[in-house]
Structure I
Amino acid sequence: MAILKAEGKKAVVKTAAGAIVVDGDEPADLAVLLCYLPGVNWTAVGRRSNTLNGIFENLASLAGVYLRRGDNFSVTAEVSGSSPTVSDLTGRAVSTILDRCKGSRVRERSPSVRFKVVSDGIGGVSGVVLADGPGGTPTGPRSVCCLVSGGMHSSVLAWYALQAGLRVVLLHAKVSDESLREVARLYAELSHRVEPSAIRLRVLEGYNVRSALEDWTGRHEIQVYAGSHSECRREGRTVVPSKARAPLYLLPEEEFRRLLASLSLKGCDAEESRASEAPARLRERTYGGGRAELHGVLDGLR
């Protein structure tokens with residue numbers, strides 16, 4: 001059990017059959033803090049019960065609020081343990097809703113309302129899904145470095161790494177004010193979607209791109225990931241150090257675009273930009289430690 005606090009509000013956080021339950025005066029306002037976290041598959045408004053019958057009583061009550069005659073709905077169930085089975089839980093849930101809301105219909109694709117039932121065999125949670133979460137794995141102890149240019153591929157790479165439960169250092173070798181702005185925007189967006197301590201931004205300047213990245217990665221014992229992709233065939237578009245890996249090399253281009261849109265980012269063409277070749281002392285600036293806004297990140301880096 002834990003206490004979740006935000007803007008003067010607080011709630012008790014518990015677990016029930018694998019679900020995170022937020023109980024408080026304004027649970028929806030507080031639950032929104034969890035809905036972007038890797039490891040969270042969905043966020044719903046609902047009720048918790050200590051008995052199996054109580055789950056369905058709560059489900060009937062929710063159906064009466066959220067469904068009207070002619071509406072369509074779907075039910076998905078999750079079970080920890082061997083009894084009841086998912087099919088038994090789903091079947092009883094559907095029957096309960098149809099009995100409560102005459103004239104409603106089941107529809108698996110694009111339903112008006114999505115119900116969720118979770119049980120550990122004794123009690124559990126029933127709810128109405130408000131939003132899908134990113135899924136993935138909760139943040140673990142392992143750290144990696146993701147090279148970020150401000151473009152589409154490297155931005156999606158960083159998000160995938162966070163969803164995989166990794167702690168991420170975003171490493172950017174500045175090539176232009178535009179690239180820095182888009183990388184700052186990426187960091188600000190991701191800092192609101194994960195535990196703030198799981199992500200850091202480091203900006204390098206003073207060498208050309210290749211020299212700066214080779215220098216930094218050569219001095220740090222950390223796995224380096226790059227957003228290199230099979231579509232990036234133009235000479236000089238992607239500059240990566242020799243030790244970098246490209247785990248998303250074969251991901252379809254349309255999936256990159258979809259994920260970038262889901263992050264509310266546009267990306268830039270920083271991959272095609274050229275850094276100054278004039279040698280200079282390498283300067284490294286860092287930003288991290290809390291949820292951030294774009295202008296705050298830029299001001300901190302300047």
Structure II
Amino acid sequence: MNVDDALHELSAAQHGFLTRSDAHVAGISKKALIRSIERGDWEMHGRRVLRRTGAPWTRASPLMRAVLDAGPGAVISHATAAAWWALPGFDVLTVHVTRPRGTTCAPAAYADQLHEVLTLSADQVTVLDGVPIVRPERAIFELCATEHPKRAERALDAAWAKALCSGASLRRLLAELARRGRGGTVVLRELLDARPPSWVPPASNLEARFIEIASSGMLGEWRRQVDLGDDTRWCGRVDFVSTDYPVIVEVQSERYHTALTDSAHDSIRREGLEAAGFVVVEVWDTEVWYAKHKVVARVRDGIARAKPRNPAA
């Protein structure tokens with residue numbers, strides 16, 4: 001294999017980038033590398049990173065360049081990692097890079113935020129779509145230290161719902177990283193304490209928003225996506241059921257539930273649930289997002305009309 005083929009093979013797995021060290025480890029001499037650069041086959045990005053001329057510039061390119069420029073063991077982290085794991089509410093416009101402390105003292109020119117840490121074990125990092133990155137559990141721990149707790153909580157729920165992590169994996173990471181004074185420890189512990197082993201993450205942002213309203217409005221505990229009925233009759237799957245009262249909350253969508261046929265179906269379904277002994281409270285998705293007070297008032301009215309008992313579910 002000639003020098004050019006060897007360099008292209010090295011960069012193929014790194015979105016068109018490589019470092020001088022990569023070439024050296026592959027046995028490519030300094031002179032051969034310089035000749036390739038002089039021919040215009042490669043362009044320099046800083047002192048350590050090269051990019052193949054004509055390689056496509058993609059969403060991954062600034063992340064790969066920042067990681068390689070930051071030195072050995074560097075990975076994408078924090079909010080950038082959350083975005084790369086496709087957690088909602090984050091983007092890659094600001095590039096966070098974490099590297100082990102002591103590996104290099106060189107500046108990281110392409111990292112918007114550089115974090116140096118003492119603890120970054122092999123089981124806390126991985127490669128996602130070719131980009132070295134912290135695992136979701138580590139990213140959530142970092143968000144607990146650097147973002148608003150509610151923002152970190154939404155990231156945790158989203159990662160859990162996507163099966164990127166679990167309560168067990170988050171607790172293992174917390175046990176590994178937690179120590180007095182370390183940022184993120186207190187917030188992550190509080191979030192996990194509020195989520196027992198049987199907890200199921202919200203399937204959508206809308207569900208998470210209603211649970212948040214129920215908590216702040218002191219409306220009690222609610223189960224999500226519950227099948228109601230007994231051995232002889234199935235009443236249907238409902239959005240929320242109170243754990244203390246025979247009250248159901250259904251969140252209707254103005255986009256999908258305003259057609260005449262949908263209204264007729266919802267009416268029949270509601271009659272069946274009420275015949276089974278439930279008080280059915282309907283709220284609109286726009287109210288959940290923009291009129292919290294209406295949701296709280298309507299649910300409180302439903303609770304006031306219900307008897308404190310739990311039908312079989």
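In terms of distance in nm of label points 7 Å out along Cα→Cβ at positions 47 and 247, the structure with the greatest value among I, II is II. Taking helix-only ellipticity at 222 nm (-39500 (n - 2.57) for each DSSP H run of 4 or more, over all residues; to 500) from the coordinates of each of I, II, which one would give -9000? Attributed to the structure labelled I.
With relative contact order in percent (Cα under 8 Å, 6 or more apart) computed over the structures I, II, the top value is the one for I, the highest of the group.
Taking 30, 22, 11 as the value of Cα extents along the principal axes in Å, for residues 31-70 alone derived from one of the structures shown (I, II), identify that structure. Of the options listed, only II reproduces it. The value 5.2 for distance in nm of label points 7 Å out along Cα→Cβ at positions 119 and 151 was derived from one model only; which of I, II is it? Computing distance in nm of label points 7 Å out along Cα→Cβ at positions 119 and 151 on every structure in I, II gives 5.2 only for I. The maximum of mean projected area of the Cα convex hull in nm² over structures I, II, that is, the highest value, falls on II.
Every number in this text was worked out from the coordinates using simple rules, so none of it is lab data. Fair warning: this is a prediction, and the values are worked out from it, not measured in the lab. Cβ atoms are built from the backbone, for glycine too; each structure is taken alone.
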